[in-house]
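Trainee: Read through the structures below before going on.
Readers should treat all values here as calculations from the given coordinates under stated rules, not as data from a laboratory. If you're wondering where the values come from, they're calculated on a predicted model, not measured in any experiment. Cβ atoms are built from the backbone, for glycine too; each structure is taken alone.
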Structure I
Amino acid sequence: MRFDIVEYPDPILRKKAKEIEVVDKEVLKLLDDMAETMYDAPGIGLAAPQIGKPLKVIVADISSRGEKGELIKLINPCIVHAEGEDVLTEGCLSIPGFSEEVKRATKVVVRGINEEGKEVEIVAEGLLARVFQHEIDHIEGRLFIDRLSKLKRELLKRKIIKNK
């Protein structure tokens, strides 16, 4: 099932998501539906709050369109280590049509639970590291615009609201 993507300034995007206690059929279905929604958008990452579900669940696939994807589904993900620094242009499915340069770590170690209910640790660099940081921000109630200078953030917020 494909979900509609929640857009800024919807307040759900600012809520801290709840941890998943049990990996059951509902959670597995949510992960599948999120992947379908992400691919349809099209995007390379999606967090549950972006579809109106305040839960700590993310999906990501940075493969090029047209090739077999390497879909990652994570429950209760958190960054346990980050290093390096890079500035790249970022956009967001919840803020369509807008992008801005954002500073992020170049390498992260993310811990979470996979579909089998087992704890996993993923070392990610480059684009995947950026996607993990972006999506984990979403489950913490943060958006990429929060990582901009106050002046840039306020200007961008005005533009976003004006375009609504």
Structure II
Amino acid sequence: MRNIVLIGFMGTGKTAIAKKIAEAAGLEYLSTDGLIIEKEGMPINDIFEKKGEPYFRTLEKNIVYKISELDNVVIDAGGGIALDLENIRNLRKKGVIVCLWADPKDIYERTKFYMHRPLLNVKNPLKKIKELLEARKPYYERADYHINTSSVSVDEAVEAIIKYARERQ
């Protein structure tokens, strides 16, 4: 099976779904954010605060380049990875790219208690979610397959994604 790469906005279920796909399909789970945290020795929020978003995006790009060469992996890609076309090209070499989407209100409900989301640490997070989703929509549309996680369960999403990936062997 080709690699499975999950892209999409924070709070759409990438981590939960990616881990279940890896388990169900016998693939290794990798998180770009997790790899960055491990490399830097600090949370994403701290990287943004201390070193800035451009620094973080460079780290992200380097991680994507390395893991895009691996086989038999499910990649839980950070929410902004799709903003860089080179990231998408690299990830597509050996994988299918699946975008998870959700209603802005669902995203807000899923993320409102997590302070480690640097882009949502603002006065009106729901408004910010809507703005970011609209701005990122053209980038997320580059995916090979899309699933709205507001309308399916985690298990339904996992099943559909595995089926899709197997059909693209």
Structure III
Amino acid sequence: MSCRPLFSFLVILLVCVGCDHAAKQAAVSLMAESGSLELAGGLLRFELASNPGAFMSVGAELPEGLRSFFLLGCVPLLIAAVCLYFARFAGESRARLAALGILAGGGLANWLDRLLHDGTVTDFVSIGIGRVRTGIFNLADLAVIAGVFWLLLSARRREPPPESVA
């Protein structure tokens, strides 16, 4: 197997982690004192939230020990499983390669944020009209969702394997 797929996977993963980290830092520095910011007539709202749970605060009400077990202990295992899956099917599809890199990058970004912030992640984006809004989320959450959808789409269609370089 060529090193090119592994390199591409790692670049995608690291770009996801870096972009998420930079966005969270920017959100904290820009909104720490000002509260929320609305764009496009309130369709897009930026507001800081410290989320102890998973995506959209799922599991936030669990006892701290159980929540830590799942979110700090199990997430690295899930990321490792994604990476092992990638290693097994690396040459099969460029789309799958990108999707796995995005998925693993989003998961790793939130896991690292949890390690740095006492078990919570920084969320700062919501979308909606009036009172009908999504929960507050971050770029890592979007990366995980995009990776999952992209994997599902790439599994439905066949793509020729990438050309190997000798």
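Trainee: Given a value of 3.2 for distance in nm of label points 7 Å out along Cα→Cβ at positions 61 and 141, point me to the structure among I, II, III it was derived from.
Mentor: Working: I: 3.2; II: 2.4; III: 1.8.
For distance in nm of label points 7 Å out along Cα→Cβ at positions 61 and 141, the value 3.2 is produced by structure I.
Trainee: If you don't mind, there's one more thing I want to ask. As an exercise: distance in nm of label points 7 Å out along Cα→Cβ at positions 13 and 133, calculated from one structure in I, II, III, equals 2.0. Which structure is it? Show your work: numbers first, answer last.
Mentor: Values: I: 2.0; II: 1.4; III: 3.5.
Label of the source structure: I.
Trainee: Using the calculated result 24 for relative contact order in percent (Cα under 8 Å, 6 or more apart), pick out the matching structure from I, II, III. Walk me through the intermediate numbers first.
Mentor: Numbers: I: 24; II: 37; III: 33.
Only one of I, II, III returns 24 for relative contact order in percent (Cα under 8 Å, 6 or more apart), namely I.
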